[in-house]
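Several structures are given next for inspection.
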Structure 1
Amino acid sequence: MSRASEQPRLWLPQYWPAWAGLGLFRLLNRLPWPVQRALARSLGWCVYHLVPIRRHVVLTNLRLCFPEKSGPEIRALARAHYGALALGLFESCAGWWTAAADLPPHRIQGREHLEAALAAGRGVVVLTAHFTTLEICGRYMAEAFPVGCLYRDPNNPVVAHLMRKQRERHMVIAVHFDDLKGLIRALRAGHAIWYAPDQGKRTKQSEILPFFGVPAITNTATTKLAEMTGAPVVPYFARREPDGSYTLTILPPLADFPTADAATDAVRISRLIEEHVRLAPEQYFWVHKRFKARGPGYPEVY
């Protein structure tokens, strides 16, 4: 069954609570941005302390990736992460529904790197990672450049429908993450595609490689994409600043990439991601089970 054919079922009664929740957040999106930030901090505190969904996953990930931190430091970072997650909800609403002129202030550093890559006309792999700022900073990128994205449908079909609709509205193209042929066609057609290979699942294009020094299933497909399309790989990272603004950093295309060794390339990408995670660790997506299902010889850490 196609995704389009599933859409009418979203009006059945079992989906009304999801629509109501989205309606509430659309109303909250009308509040001044400082008020939304304050609400997000309160929501994050409440969820961390009262609704421990994935709290064990977050704490485990942080302990594995930051072994130098003490127990109190890890718990403080986890609480800050829940605040970042909550703010990410409000940011998603802003990215979907707020006019460009009314979005919070931002700056783009290194825009010349993406402009030059786009001018070459070969398509661009805009390499990034899963941060809680994903939606709003994706909107900033879409306002500044003709970029597309890969997307993965959330488990809730109502949220998936809305997210897909908004990404198709703001991006020049939206490709489902399972559609490898569609991704290759988009790159060969000259599109710049947002691509985040930091959430691994076991496929033919994966290996067990270190992430923050810990073995993890790692996506090695970036090398194949670059080989098949000739597209340069341009790293891009976004960060939420303490004053409520956002910094988007676009780096030069990866030099000497791809190589003949996809694993070496993937480790290089992981280290680049780690470097930018360390700049604002609470903003990375720690609720993902990054170190699961590694196979025989590896402990089950969750």
Structure 2
Amino acid sequence: MPGVLTIGVDVGGTSVRAGVVDADGTIHDTARTPTPRTDTALEAAVAGVVHELSARHDVGGVGLALAGFVTPDRCGVRFAPHLSWRDAPVADRIAERIGLPVVVEHDANAAALAERHFGAASGAGTVVFIALGTGIGSALLVDGQLYRGAFGVAPELGHLRVVPDGRPCPCGKNGCWERYCSGTALATTAVEMLARDPGRSPVPSRLAMGDPGRITGQRVAAAAREGDPVAEAALAELARWLGEGLALVADVFDPELVVIGGGVSGSAPLFLDEAREHYAATVTGGARRPLARIRTAALGEAAAVVGAAQLAREVTHA
């Protein structure tokens, strides 16, 4: 319903962020709290930020966005690696606490939905959304609608195996795409480059100063902006793997648009053009088929909150 305000809640591993969102995707108010480590405390924290906002605004429903396996009815959480919920009827439990209808969604799905309605994917039909952060989150829109698969967990594109016997992944496999194309991967690549050849360039790398364990993707991107040779080489590797992975994705889904979001997308000017070139050179029949447009996301960190709120509006007022 166009006039109804809803609340989107991004339940992350370190913080619970909530916002009151209108039908145009505008956030009117926000609340935030640290993420607790037990089911009961986590549900109380979510209820707390919702109560804080609903005390100031008349809202009609709540959407939760989180990284994990959500049941097809979008009411339960089967597994969330950074949260305590395991086979938990989360929507019912929180709805009982707050007295409002609740719907649950994967955070990448929520972000993709927000970009479809209000951002970079507006008007597009078949869209792949790739969130480059600590790992890779992903979502697929077909004819503008989210595709969740038979059991609600599709698509886990970050765990496509791109390097047999490659880098170990927390999922239990080796060589997953996100181990070569993410903020974590960017740091790992830079550390490996330094270890292989500390004197690889006549220009000393600023990344070599201090503890290699403190190298982060953000530090690598910042160093690349200043012309650091190792950082630039690490970004070039990320660009290559992004293009390689997108070619695999395009071979399967043939999207008209790919939207790149997540924290790493803020450094897109450093790698996206090169990734496009790798994608065009690698995708099957690239010279004889239309290629997907590749754009950066428009809504930034707010996307999951806006998308969860939009889903709450669609589901609770259908």
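Here are the numbers:
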item	result
Distance in nm of label points 7 Å out along Cα→Cβ at positions 59 and 195 - structure with the largest value, from 1, 2	2
Rg and Dmax of the Cα atoms in Å derived as 19.2, 54 - corresponding label from 1, 2	1
For 4.7 (distance in nm of label points 7 Å out along Cα→Cβ at positions 75 and 99, calculated) the corresponding structure among 1, 2	1
Among 1, 2, structure where distance in nm of label points 7 Å out along Cα→Cβ at positions 11 and 275 as derived comes to 2.9	2
If helix-only ellipticity at 222 nm (-39500 (n - 2.57) for each DSSP H run of 4 or more, over all residues; to 500) is computed and equals -14500, the structure in 1, 2	1
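Values quoted throughout were computed directly from the atomic coordinates according to the rules given, and no laboratory measurement underlies them. All values reported here derive from a predicted model rather than from experimental measurement. Cβ atoms are built from the backbone, for glycine too; each structure is taken alone.
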